[in-house]
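Take a look at the structures below.
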Structure P
Amino acid sequence: MTVFDKPALDIDGQLTTLRDRGLLITDEAYTRHVLTHIGYYRLSAYTRPFYLSPETEHHFLVGTTIDDVLAVYAFDRELRLLLLDAIERLEVALRAQLANTLAVHHGPHGYLDPAVFDSRYRHSWLLDKLEQASREREIEAFLAHYRSKYTAAPTQPPIWMAVELLTFKEVSTLFANLRLATDTQRIETHFGLRFPLLKSWFRSLSDLRNLCAHHARVWNREFGSRPEIPKRLPPNWPDLPAAIPTGSQRTPGQTLDPRRRLYMQLVAIQSLMNTVSPGSHWASRLIQLLDRHPRMSRPHMGFVPGWESEPLWRPAVAQARAGSIA
C-alpha cells in the first residue's frame, strides 16, 4: 500500500515547483493570476506536451511558458463548447424520437406500463423521478399546468413532458431499455442505424456531454465509454485502424488506439448529424478550429493519418478551407 505524501502547495509553492521544472516565468503576477483562477492541478494535464521526455518527466522543454500551456487549455475549451453544440442537437433529437414513438405506439401515458421496457430496467425509479420533479421548489411550468388542469389524469405527465424532466443520461438509459421491436425499429428507421449501435452511441455521447459540461479534458483523453463500430459499415464510414503512431519525436514507436480517443466520438457525432441536422456547418467549424491550432496533436485525439480525405469529412474540409462559413 502506497501512502499519499504529497504536500499541499500554496501559490508561492506552485510557482517554485514550476520554476524548478524549467517553466520560463517572465511575468510572475500573470502566472500567479492563472494559477489562482484556473488551478495548478487542472493545468497540469495540459503541461504534458511540453515535457522533455518520459525519462525526464516533469521537466519542461527549454523556453516553455505559461502561455504555451494555456494555448492547449484554450483549444480544449473551444473543442468542448463545439462538442456541446452538436450533442445538444442529438440529445434533443433522441428525446423527440423516444417521445413520439412511445406516444404513437402506446398512448400519452403508455410508458407507465413496465412491460414496455426490459425487465431489468428500474421502472419504479422512473416513476419516483417524475414524482420528485413535481415536488421541486421550482417546478417546471408545463408540469404545474398539467397537474392543476388535468386533475383526473395520472399524476405522471404524458411521455412528451416526461422526457423533458430527465437528463440525457436518463433518456439514453430509457431508450436503451425499450423492449418491443416495433418501438426500436421505428427509431432505427429514423436514424438509419441499428438499435444496439444507437444504444452504444447515445450512451457514449451522454458521457461525453457530462465531461464537457463539467469542464473535463477531452483532448488527449482515452475514453472508457466509447461508441461501438458498426458490424455492417454504413456509407462513408472512415478507416479506423487499431493503432496509429503518436507522431511524437519524444516517444518514437508508441501507438494509440483511435477507437478509444475523441476521433471515434467525432465520427459518431458527424454520422448522426448528417441525419439530425444535414444543413449544419458543425463539421466545418470543427475543421476551422483544428486549422487555427495546428500545433495541437491530432494523433492524441485519435485522428488517423489521411482522415481529411475520408468521404465523411471531405465536404466539411472543403467548405471550411474555402472560407464559405461564418
Structure Q
Amino acid sequence: MTTLDALEGLHGAVAVRDGETLLEHYGSGPDTRWAQALGDIDFGPETLHDIRSVTKSVTALLYGIALGEGKVPAPSEPLLRYFPQYPDLAADPERARLTVEHALTMSLGLEWREDVPYTTVDNSEVAMEFAPDRYRYILERPVTAPPGAAWSYCGGATALLGHLIAEGTGTALPEYARTRLFEPLGVEHFEWIIGRDGVPSAASGLRLTPRALARVGELLLDAGAGIVPEPWVHEVMRPRLRTDWGHDYGYQWYLGEFDGHREWAAMGNGGQRLYVLPDLRLVVAVTAGNYDGDEQWKTPDAVLREFVLPKLA
C-alpha cells in the first residue's frame, strides 16, 4: 500500500473537518526559500514553508479586509487612478480601461509569461523582481487583449493588489496581514519574503506552516469568521472566468470540483495547495518540494484523493 512518505516531494499535510484533525503528516527532504537552498529539512508542525502562489489567494482575502475598512478601491474603480506616478500610462486609452477587478481576476490583457522556470528573467515574475520599478514593469507590458476578455496567469496582477493594500492602509503588507488576519486566526509564526527592492512579494512571498494554512481554509468555511467580511468571501468564490487549467476563477482563487465535490483551491509552485471542500466541511493544506515539476500536481491531489477522502467514507 502507498504511504504518505512515498509521495514524491511531500513535506507536510494537514486535513481538518469541522475543527477535527483527520490527518497530519510531516516528511523530510531538500527545500528552498524562494531561490535560496535550505538543504535537507526534517519538517514538523512549526516549520515554515514557502506557499508560493497560494500567497495570491491570501492577498485577495487581505484586500477584502481592507475594502471592508474603506481603505482600498472597489473592484469597479479604474486601476491607474491609484498609480498617479505613471501619467503616461494612464494616457493610453487601452490601459485607462483597466479596473481593480481586472487585477483580481487576472484579466489585465497585458503580456505576461510564467510558463518558463522561475530561474530566468524570461519569466515575467522574476523579471518584475529585478526591474527598477516593479509597478511600471507590470503596467507597461504590451497590450495583448482587451481587459476582462480572458484569464491569463499573472503574478504582476497580485503585486498591484499588494501595493493598493499597503498604500491604502498605510501599513506594510506583512504587518497588515499580522494584525488583521494572522493574529485573529491565532497564527503567530509566519514570514513574508521581501524582494530586492524592499517590497514584500504579494504574489509568492508568504511562508506558513501547514497548520496555519489550514486555518485560512477554515476561515472560509466559517464565512470569514468576522475577520474577512462575509460578502467578500462570497465575491471571492464567485466564478468569473475560465482558466487554462480547467478551473473557474474568482478573485485569485480557483473554483471547480474534486471527485464530485465542490472545491475552492489556492495553488502554488512545487505542489503547495489549500483545498477547501465546502460541501464536506473539509480543509486540506499541503506543502511539497516539487518546484517547477511538470507533474507537481500529482502529490497534493494524491494526498486528498488517496488519504483524506477515504477517511470520510
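With Rg and Dmax of the Cα atoms in Å, for residues 79-222 alone coming out at 16.1, 54, pick the structure among P, Q it was computed from.
Traced to structure P.
24 is what came out when relative contact order in percent (Cα under 8 Å, 6 or more apart) was calculated for one structure; which of P, Q is it?
Q
Suppose you compute Cα extents along the principal axes in Å for every structure in P, Q: which one lands on 72, 48, 47?
On the way: P: 72, 48, 47; Q: 62, 39, 35.
Derived from the structure labelled P.
Given that FRET efficiency 1/(1 + (r/R0)^6) of positions 23 and 239 (r between Cβ atoms, R0 = 30 Å, to 0.05), derived from a single structure, equals 0.15, which label among P, Q identifies that structure?
P
When FRET efficiency 1/(1 + (r/R0)^6) of positions 103 and 287 (r between Cβ atoms, R0 = 41 Å, to 0.05) is calculated, the result is 0.95; to which of the structures P, Q does this value belong?
Q
Taking FRET efficiency 1/(1 + (r/R0)^6) of positions 31 and 175 (r between Cβ atoms, R0 = 30 Å, to 0.05) for each of P, Q, which is largest?
Values: P: 0.05; Q: 0.70.
Once FRET efficiency 1/(1 + (r/R0)^6) of positions 31 and 175 (r between Cβ atoms, R0 = 30 Å, to 0.05) is tallied for P, Q, the winner is Q.
Work out which structure the value 1.7 belongs to, where distance in nm of label points 7 Å out along Cα→Cβ at positions 263 and 295 was derived from one of P, Q.
Answer by label: Q.
Could you figure out which one of P, Q the value -7000 for helix-only ellipticity at 222 nm (-39500 (n - 2.57) for each DSSP H run of 4 or more, over all residues; to 500) was computed from?
Q
None of the figures in this text is laboratory data; all of them are computed from the coordinates on show. These numbers come from a predicted model, not from an experiment. Cβ atoms are built from the backbone, for glycine too; each structure is taken alone.
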